[in-house]
Structure I
Amino acid sequence: MFMLMSIRPKVSEHALFVLGRSIHPELMQLHKTRHYERSNYRAKIDIISDGHVVTFTSGQSTVTEVVCSSMQLIPQRRRIGAHLFRNRTAQIVERRRNIEYQVDYQHEQVGPGVFWMVHQQLASEPNEHDLLQNFGSSGRIPMGAISFVHVEQRERQFLVQALHTFPDDYLILKSFSTFTVET
């Protein structure tokens with residue numbers, strides 16, 4: 001019997017991939033998807049088993065952000081960058097034709113009490129701008145990982161705040177991405 005893994009890999013095994021193209025959804029195990037559209041851009045967010053995918057398109061230009069295990073098969077063609085989450089914090093800025101992409105990320109280790117409080121806040125009912133996915137427990141700790149994505153839309157900007165929890169290590173991976181349509 002084939003069983004998909006619902007336990008998230010360690011944060012040290014995660015990477016941020018930036019591509020100048022969209023990727024095929026069948027490459028990932030999708031849990032939640034939401035589409036967004038404005039007059040000058042389209043965006044799609046997927047929560048996947050080990051992170052998230054944001055695909056942002058304006059005109060003929062596309063920038064895709066993928067946060068996932070570095071073991072995930074991510075296409076090499078039109079890959080702009082790959083960044084392992086080895087450093088605790090980083091900032092990346094890329095320009096692709098008429099799109100400017102910027103991401104700030106960090107991972108933070110917290111104590112069990114703070115982790116539990118953050119976990120409870122994230123697990124509460126999301127609003128219409130949020131995507132939330134609870135994953136199964138690894139067995140060591142009675143709570144599973146959470147992926148939470150909050151979106152803000154503006155006429156020329158698309159802002160994505162993502163939080164991914166790693167209960168076995170009391171770690172929270174945070175990213176804040178901005179996609180801006182340039183004139």
Structure II
Amino acid sequence: MEPGVEVTGPITADQRAAVEGLLARRELAPRQRERLEMVKAAWLGADVATIARWSGRTPRTVRRWLRAFREGGVSALAGTPIPGRPPKADAAYLAALESAVEAPPRTLGLPFDVWTSGRLSAHLEATTGVRIAPGWLRVLLHRARFACGRPKHTLAHLQEPDEVAACEHALRAAGEKGAGAPGAVRIAL
């Protein structure tokens with residue numbers, strides 16, 4: 001009798017190839033890798049106690065995964081998703097977030113020019129009905145590779161270049177005339 005057959009059942013060449021192929025993948029989930037290694041160790045002749053010892057699992061757990069492989073093949077070792085609350089920021093919310101960030105707030109009919117995380121959170125709550133805290137919204141923006149920071153407000157876009165040059169010339173002239181004279185009085189306007 002072939003080693004490990006009493007634990008895993010008869011193993012076909014296709015099943016061996018599937019297990020070896022999955023174990024060669026780098027992005028395999030750690031839990032699934034451990035289960036596949038249990039199966040491989042069993043068909044190489046290791047008994048349940050030995051597998052339990054090196055895997056850190058109980059013999060009952062090892063037998064459960066070997067039985068799952070015997071009854072369902074490699075797909076049964078993937079396990080089920082770990083239950084929990086579904087994320088609030090689903091695909092629709094993330095799409096709304098991306099479209100809102102890429103649009104200037106004024107084009108959306110809002111009375112400000114720059115997004116803040118609080119404003120963005122309030123806007124998305126109004127449009128999607130999902131409330132996400134501004135701090136978590138910054139994490140989502142970071143994951144989506146958006147840069148967050150403080151805006152630098154200037155008035156350069158409102159100034160006439162000719163008038164700016166004239167004022168700079170006048171300031172230089174005023175600074176040169178009375179800059180170092182003793183007893184000079186400077187008045188700040």
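The numbers here are math on the coordinates, done by the rules we state, and not lab data. Model, not experiment: these values are computed from the prediction. Cβ atoms are built from the backbone, for glycine too; each structure is taken alone.
Tabulated data
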{"item": "Parent structure of the calculated result 1.43, given that Rg/Rh (Cα atoms, Kirkwood Rh) is the read-out and I, II the choices", "result": "II"}
{"item": "Answer label among I, II for the case where helix-only ellipticity at 222 nm (-39500 (n - 2.57) for each DSSP H run of 4 or more, over all residues; to 500), calculated from the coordinates, equals -16500", "result": "II"}
{"item": "With distance in nm of label points 7 Å out along Cα→Cβ at positions 23 and 135 derived as 4.5, matching label from I, II", "result": "II"}
{"item": "Structures I, II, by distance in nm of label points 7 Å out along Cα→Cβ at positions 39 and 159: label with the highest value", "result": "II"}
{"item": "Which of I, II yields 21 [relative contact order in percent (Cα under 8 Å, 6 or more apart), calculated]", "result": "I"}
{"item": "Label whose coordinates, when FRET efficiency 1/(1 + (r/R0)^6) of positions 71 and 111 (r between Cβ atoms, R0 = 41 Å, to 0.05) is calculated, return 0.90 (choices I, II)", "result": "I"}
